Structure 1
Amino acid sequence: MLINSEFVDIPVGSGSMRTYVATPHGEGRFPGILCYSDIFQLTEATLRSCARLAGYGFVVAAPEIYHRIEPEGTALAFDDAGRDRGLADAANTPVADFDEDCRAGLDYLAVHPRVAPGQLGVAGWCIGGHLAFRGALQPDVRATACFYATGVDIGKLGKDADAGSLSRAGEIKGELMMVWGTADPHIPSPSRLAIRKALDDAGVRYVFHEYPAEHAFMRDIGPRYDPEITDEAHAVAVAHFRRYLRGE
């Protein structure tokens, strides 16, 4: 499916949030998915992932997660300096700001002329996976895909030592999908087991997909990229959103 893309400024707080929006070309209305990047913001790799998802019949909106800190249009380099800067930006962003941004993004999609009523989802990679998990707490989110979400097991997110995300899992009313790499040092097996137990205890409807891959295996730059497993993870995410947003 062909797509159109643009950058828009979504009002939030006292400012605005620069957001990449990709929309299927032509007529019709589609599910809307709020997509969260990793700590490097809207790099070309992330934009390619968002465009690819949109091409399967979704309106995708991907905000700059550090818009309160970084100049508009900032995409960090995949090197030590970029990583350190991204981690510092995260450490200086309160979870309340992330939550406010999430609501603003969902509200934007909810009234977008190409988004079908009541069909909202969230997805994200790395820190964005944790942000997507928090997005699942929103009552109008029907489906969520979290890719190698960091900090969910210990609660660490942004400036907050414990955002309480997992303890609020019982608030998730939609369908949750979590994708992991079994060789990911940031989310080892005990952490994944702890997340699974908490979700079970909270009665969340969820599915885990675990692959023999490292952290950030879906980012198509660098030695950890695994094209075959990325294709598999992308396929299960598309099926997840089609089933729970479009009813297919």
Structure 2
Amino acid sequence: MIYYRPHGNEVEVFRVAAARKLPILLKGPTGCGKTRFVRYMAEQLGRSLVTVACQEDLAAADLTGRFLLEGGQTVWRDGPLTRAVRAGAICYLDEVVEARADVMTVLHPLTDDRRVLPLDRTGEELVAPDDFLVVISYNPGYQSVSKELKESTRQRFVSLSFDYPTAGIEAEIVQAESGCGADVAQTLVKLGQGSRNLRAHGLGEGASTRLLVYAATLVVAGLPLKEAAEATLVGSLTDDVEMTKALRELVRSVLG
């Protein structure tokens, strides 16, 4: 069973949207639980999940498929999006704005009332079964303006906004995921919140909930809390000398 701690009404909104075959957009900072949430919902709904980690070289053909030379013959091989359509699975495109522009174009006929995937190279037009669902995510605070989703694209999706949970819920997540004690979880959450406050002073990204879980996991494995914080909440967040000093001062002030 996949562990996920709801923050609000996201489970119910996702469930209703999926039942109505409506595509879903998740937006929020890195490591706040978007991917975990999709995995959890796929399990709850009893649907297969196909996940694509988008990056700048990802093109539409990588999603739909291509002809390959195998054993002296040219054969068609489905891409992950095509496999998801054929299987009636959830297709999750993580950080979709990192992909090339033609990726969103190939998604358009799947995110309106047509729910079809044209495969120009094979001459097929796949009609998505009822259980097929498109889910995309991105971090609106991270990408440049040139990589923001277009308004016309956003309006094709039911949107769910994610953020880091409240301190109490985040400590509960850290404790459940790592097996650490409540005091360690609360201390790490305090450090995480302090690091996020440093974004106003030049830190690119504050500590994610995922990073707090990593730190707690190191503590459970026997590493002292200060060393675990150095390896995660300091070392993983920046290479900038001044920001490193600021994070180390934060660790000293919280741990004493």
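No value in this document is a laboratory result; all are computed from the given coordinates. Predicted model, so just to flag it, every value in this text is computed and none were measured. Cβ atoms are built from the backbone, for glycine too; each structure is taken alone.
If you work out distance in nm of label points 7 Å out along Cα→Cβ at positions 24 and 208 for 1, 2, which one comes out largest? Present the calculation step by step, with values, prior to reporting the outcome.
Working: 1: 3.3; 2: 1.9.
Biggest value here belongs to 1.
If Cα Rg over 2.2 N^0.38 Å, for residues 176-231 alone is computed to be 1.22, which of 1, 2 is the source? Please list the in-between numbers first.
Numbers: 1: 1.22; 2: 1.10.
The read-out comes from structure 1.
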With relative contact order in percent (Cα under 8 Å, 6 or more apart) derived as 17, matching label from 1, 2: 1
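1, 2: which one has Cα Rg over 2.2 N^0.38 Å, as calculated, at 1.15?
Details: 1: 0.92; 2: 1.15.
Answer by label: 2.
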